[in-house]
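*Asks:* Next up: the structures, one after another.
Computed from the coordinates by the stated procedures, all read-outs in this text should not be read as laboratory data. It should be emphasised that the depicted structure is a prediction, and the values quoted were computed from it without experimental measurement. Cβ atoms are built from the backbone, for glycine too; each structure is taken alone.
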Structure I
Amino acid sequence: MQEWDHVTDMLVVGSGGGLVGALRASALGMDVVVAEKSDMIGGSTGMSGGVIWLPDNQIMARAGVADSHEDAVAYFDSVAGKAAECSPASSTARREAYLTSGNDMLRFLEQEGVEFLHCEGYSDYYSGVRGVTGGVARSRSVEATAFDTRQLGEWANSLRPPVAGNMTLYTYEAAYVSSLFTRKGAGVMSRVMARTVWGKLRGRKNVTNGAALIGYLLRALRTRRVPIWTETALVDLVVEDGEVTGAVLERGGEEIRVRARQGVLLAAGGFSRNQTMREEFSRDQPGRVEWTSANPGDTGETLQIAMKYGAATDMMDEAWWLPSWIMPDGVPSMCISERSKPGSIMVDAHGKRYFNEAVAYQEAGQCMFAHEKAVGGALPTWLIIDSRHRSRYVFGMAPPGRTPKDWISSGAMKKADTLPELADRCGIDPAALTETIERFNAFAATGVDPDFHRGEGDHEKYQGDPSHKPNPCLGPVAKPPFYAVPMYPGDIGTNGGVLCDEHGRVLSEGGDPITGLYAAGNSTASVMGRKYLGAGATIGPSVVFSYIAADHAHTRSTGVRSSESADV
């Protein structure tokens, strides 16, 4: 007979997307405890844009955006590949569960007081790309509306700061604001500033992005009196006769044993911050902790514990790659819109262009690793821009035309009056770079990139400059002075982890569910496979499969499907 310090129905490890599982379990009448190892709530979700990618959802419908289940399946197949050709994590059953239960989850969250808006224009990442069917240019993504943290009382101090800082800026608006000197960009920025000032005048402490989503979830959990134990780390699972019956946690410097009668949900992220694990599992795509922008707590212990008890894993070599440059203080800065704007090009150490600079960021990272392995000279890859780009567009956190002096003096960004001089400073062959840019500029004049098709996809256009013709993200690199930044395949989290079935149950190496153990988010191998289908393709699976796991755990004691239960 085990001795327990605390008994509950469901234990949720991690306070990001797993909070949806905790909320759902509580709504179904279960006792729930959330354990978070840091002193902050939200994990990588709280640090992110907070966007959820979910096809054919009711918020899209309210905005008049057409979609269908059939189109979503076709899009999945054409981007991620047919389910039979992918990881078991992206099986037909898992995809169907995501697409169907996801909309149930969204309706549930709205019932619990979470307010969402449609991310208008934030296109699916492969909509309009050659060979891809079923994409939606107007966006399948949603995000939480601004949240007033005064509603959380003292818990407000536990939220991770929003990406937008003090501005009430929605994630989908960032691409427009990055083109500040366009009519569209100026209009959106005016709206953002008015929204920010109006909120402050009314005494509100508004946050957006991932902080807003976590804020709404935390408010709902507090209303339902669900305990959240911060600074509480998972030490081990308790397994009896092959069933996970609870966990050992470290809280307040002491180990406590928690009985979880209906299940333990692992939603504590991956291992981006664990270099030893990265080197063990990622030989072909050797990401480094110095390049990651993931949650500081993304250190992999939860995965290691699950693996110790026979959990199967997949795609452990993969991550949610995002080209990044290293600022003078050593902190990586993610690069999305900068490489999609006219007046930019990316080349390897040999001065050669080798991929579409504006492609979806996970694929951009994959291209960098593949080129490094096949040819060399891709780590780093150089992002080169001209003065028109620097004078018109946001770069990192620097507004147009204002380049911090330490960027140049530290060497984080190179600057030169001519391309040959810039090439010398970057260690690139001047003749090769000049030849590459001359060819590229000829493409820019016509607006057609026959080499890599830059600017054909809807998301590429969205991240570009709508005022630039004929191609919003293809323009010449021609006006001196010129700038160059070394780019590395950074990431926002790992993409591999434990294998789960369509119910969120962790599978053993033999393919059987490990009774009582569930997982979601970056703790798992993603249902998206090795592709980033659209904005919110990481948070979407995290919140959806946390919800699904809670539903299944509920059936373990009742034998009734949660959708049939009246206590919801």
Structure II
Amino acid sequence: MTPYALAEGAPNAPVHGPRLDSGLHPIGRWIFALLLVGGLGYAGYSVMIDTARVGEPMAMGVFAFLGLALLIALGFEFVNGFHDTANAVATVIYTHSMPAPLAVVWSGLFNFLGVMVSSGAVAYSIITLLPIDLMLNVGSAGGFAMIFALLLAAVLWNLATWAVGLPNSSSHALIGSILGVGLANQILSPIPGTSGVDMEQVRKVLSALLFSPLLGFVGALLLLLVMKRFLKNKRLYREPEGKAPPPRGIRALLIFTCTAVSFAHGSNDGQKGMGLIMLILIGCAPTAYALNRTLPRSAMPAFVQSADVASAAYRAHGTGFALPIDRAREVVVHGVRTKAIDTPEVYEGLSVLSRDIGERIANYGTLSQVPATVVPNLRNDMYLVLDTTHMVTKSEKAKERFTAAEIESLGVYATALERGTRYIPLWVKVTVAIALGLGTMVGWRRIVVTVGERIGKTHLTYGMGAAAELMAAATILLADRYHMPVSTTHILSSGVAGASVANGAGVQTRTIRNMALAWIMTLPIAMLLSGSLYWLLLQLTHVIGN
């Protein structure tokens, strides 16, 4: 056995790099299996307890359906773990700072912690890309077709790119899947004016996905140049010697950067799985999960007051003729579909719905006391008003109508609605964290080889690894701050390329070309996959229904 591993796909070509063929210790495999089974068992037990607590026992068929959907959603996070997190461990493995088995376990632990401390805001920034028609009917056949189509499409594309060792963005795959479902929903719906995706939200999300790799490239390049200017230790910028670990200080820096990227990856990418799981739960068990029943009774008076103030603000710009509740709902839905919300009719509808929401919550006293028969309707009204209120507060035309105080009151109301409808139960965080953490321990070798050997023209140096990972961690955490999903894969790969250029190593054109091709192709392929699956699943539901 040579002291270096063989790159996958080139069985007879020795590569100047670390050993990647050592697996987990047998005890590690048992711990892996126990965590996997324990996580799935915890999820199933939590669902049964939550639904029983609200008097919504699930039929066996619905429970099995929910279990399958949860498995696919957790499978997405599992694949995300070994696909994306390999980027975090590549630098410490290729600089011999940590042995590969320890590095992947270490990264898995900090991915777990990153998920657990995340806010959930990124989860719902992804969810708001979905068509409002499907969001308001997530428990329908179309809603379930949507969920399975986007999940399967994202997982299939992630597995395909992993199989050829190509760093690819799970965020791109998921967002492409959502766009595909939205477009298919708009084309296939017999109802004129059926909404597709929210293009304003798409623009924001795609902007973050586009500019974050550029920031990673330029930032790592400049950071390494600054390091060369002030840190004169030449060992930082030379290829590691043999299999000897780096000096203690350099090794500590590289382990820190690996830890930071792993934590940041968990805090951002873990939220995508959370959002998907909440969609599934709302569709299958709305009484238990559609509303945030953990909100304390003490928060309700402020909630009701914000609804009353918002209702008055909307009424001041409405038609002056109160609408029946059903008509108010129709007017607002049509306004959202057509993106024509700056009308007195829509504002009158929003006033009626907001007043009704406030009155119902005041009557029940707390969200935990809302009857099961009322929950889906109340949740849909709250979601509809929240989505429309966000559109109003961002509309330049609306800002010309409303005073600054009214806009502020609408913002307070939107925050209250978010607290009531957008939340992540603890058990969802735990199971996603386990799936993402365990995913780091499976299949990471292919992507590690690409990052460590096939981006730059020379072996990864200590300085290159540190610069790339520092920029990646900083960029991801900055994206978390602004609730934007980004791609760990593309940021770190771009950072490695930038650091290679700064170190005078240059880049391997073929790898960069393939990565760019994957970046470009992911959205259309994921859209095609999810749109086709959505159509196919809708046909199956019609056949079964008949």
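*Asks:* Can you tell which of I, II yields 23 when relative contact order in percent (Cα under 8 Å, 6 or more apart) is derived from it?
*Replies:* I
*Asks:* Taking mean count of other Cβ atoms within 10 Å over residues 126-133 as the criterion, which structure among I, II has the greatest value?
*Replies:* Largest value of mean count of other Cβ atoms within 10 Å over residues 126-133: II.
*Asks:* Name the one structure among I, II that helix-only ellipticity at 222 nm (-39500 (n - 2.57) for each DSSP H run of 4 or more, over all residues; to 500) of -9500 was derived from.
*Replies:* That value comes from structure I.
*Asks:* Assuming 27.6 is mean count of other Cβ atoms within 10 Å over residues 46-53 as calculated from a single structure, say which of I, II it is.
*Replies:* Clearly, the read-out refers to I.
*Asks:* Cα Rg over 2.2 N^0.38 Å computed as 0.96: which structure among I, II?
*Replies:* Matching structure: I.
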